Structure P
Amino acid sequence: MRGYSVEVSAEAAAVHAGAFVLDLHNDVLTKLTHSRYDFARAHAPATYYNPLRLDLDLPRIRRGGIDALGCLMFAGFRLDRQRRFWRQLDKARELAAAHPEALVLARDAGQLRAARASGRLALFLGVEGSYAIDDDPEAGVARLADAGVMFLGPLWERDSAAGTSCRTAADRDTGLTDRGRALVRACDRAGIRLDVAHASRKTFWDILETAERPPFSSHSGAAGVHPHPRNLDDEQIRALAQRGGVVGVIFVASYLGGPFCSLEAAADHVEHVAQVGGPGAVALGSDFDGFMPLPRGLRDAADLPRLTELLWRRGWRRAELEPLLGENALRFFETS
């Protein structure tokens, strides 16, 4: 049974359905901007791994009990990067305009809660990588803030003008640049939170030192469970927790335990972050539609209650599950 179909008990299903479920990170805007997928129609999960499949659509989001989704504007394009980056903002606005009865584009925690109260899905915006605004961070941050972007991560899988990526060798890790410090300060002034996902170790610590607002990680694993350049070590997890930040646990199989790991590995990372950072530090950061394989047992967003079930079997109850599923992330957005 490990890693394959997970039967969700009535008890776990009830907790999941009653909780505010918030996922900090997905890349569905990238796929929708570059494809003809219909976000309102249910798409079947792929029989075999297909990086171009869709993990998120409205019917499967509803089956997964998800109330709010952090939708990233991906900035790592090399070709036509400016136009392709800003097209994702247009796509988010198009979705909200096309489905006003089903979803809303939210700008703050109050609007996230109000969307759920009205029975609608909340989409909120983040930025993955500063590459599209590296030439003029001040103007770029101002435009993002005006659009309602709630957070920005300066890095992706390669260095930006702001700093060094986690994929860069340690002996070439120079941390935040002067332009990166200016970007952090601009985000602080604009009320945009800083996301340390993809940052090198030195860049991580430079962001924590420079940022006035608490930073967080929208999608990372725990290196204490599975060492990987994309995962945070215990010292980093504690530092984020001490600042009031959260760690959104990623669902990418290779970061959790290897390409053939199961959903049990995601539960391992959740428990490790909660143990090291405290129960208020752990959140969900799936990376759905991130062009990477999910763990066995998690086919797409509709299967998210399976994680709640696995944690239920480990002794987690409503008091621990509701903070993980969304309340910790909501508290972060309300107080940071």
Structure Q
Amino acid sequence: MKTLLLLVLIVCAPLIKVVAQTPKGAYVFAYFKEPGTQGIYLALSRDGYIFTPLNDGQPWIKPEQPDEIMRDVYITRKPGERGFRMVWTWGWKGNSLGTSSSEDLMTWTPQQNVVIMKDFPTVRQVWAPETYWDAKAKQWLLIWSSSFSDRTEGLRIWSSHTPDFKTFSKPTMFFDRGFPVIDATIFHEQRNATHQARDKWYFVFKDQSLDPLRYTIRWASGQTVEGPWGDLSGPVAESWSEGPSVVQVANRYIIYYDHYRAPRPRYEGVETTDWIHWTSVNDKMHFPDAAKHGSFFRVTDAEAQQLSSRHDAPVATTQP
């Protein structure tokens, strides 16, 4: 009997280990589809690689105002796990960004048009906003891309701060290394190395340089959410890539990005364990058809189950 019990434990030990290491919860991918007027879509993944559309592939949130588009969406948790904050590109041109909040991801507050660059009358656009809670300063950091010309050479990353999304500090330049930058995202890495806490931030962005042409993904690191940012990496993706997002799966860090150049426009990804050596994950990832770049965030099992329960009635189509 003891021998049989020992054999059972030996056989089951690897399974027990795998179950213990399997992360709870799920990953959500928030994205848009061209031309960006349909709204925001969500997809769910249990492993961080295979994403299945929610709501039967229909939009999760739709624009509420006639002049509004919804592109480049970024969704993150509020401090203290108290719901979610969303920001997005409100229009191709202009001085504002969109924002809304939700307690459960199912219902959202009225969409707010924040005229974030009102102090800069010649600004041409406010693109791809993202927001991060600074626990030390007890306020949100907002970042986005703006320029003062229709030419992309002037695009830089700007920032503002707000404690409540009601009042905002005057925007200032956040990141400028002498070349155009869009689609910036910040990833917070927390580790415990040799019993000492390690806290590191990664600033990942699209290098929009035309001469020489890059249009690729690069990164820099720093010790706080606002840097200062160190030396720049080389490209981690092929040219004609944009909209990077960082996802952590166990000890691996994945940069997903939108490779938008014909004849092979699609989502792609690379992963690393050390931010030095990168390998493609294209063969093991799957994303919804026609998905354009957005953001990723974690949800609990209960939240994932609630999200999966939504099935809006199909939109009726008019017969010719």
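Every number here is computed from the coordinates shown, using simple stated rules; none is lab data. Treat the numbers as computed from the prediction; the structure is a model and nothing was measured. Cβ atoms are built from the backbone, for glycine too; each structure is taken alone.
One of P, Q was used to calculate mean count of other Cβ atoms within 10 Å over residues 176-183, giving 20.1; which? Derived from P, not from the others. Structures P, Q were compared on distance in nm of label points 7 Å out along Cα→Cβ at positions 24 and 160, and the highest value belongs to Q.
If helix-only ellipticity at 222 nm (-39500 (n - 2.57) for each DSSP H run of 4 or more, over all residues; to 500) comes out at -3000 when worked out from the coordinates, which of P, Q was used? Before the final figure, lay out the partial values.
Values: P: -11000; Q: -3000.
Label of the source structure: Q.
One of P, Q was used to compute relative contact order in percent (Cα under 8 Å, 6 or more apart), and the answer was 22. Which one was it? Among P, Q, the structure yielding 22 for relative contact order in percent (Cα under 8 Å, 6 or more apart) is P.
Of structures P, Q, which gives 22.0 when mean projected area of the Cα convex hull in nm² is computed from the coordinates?
Working through the options, I get structure Q.
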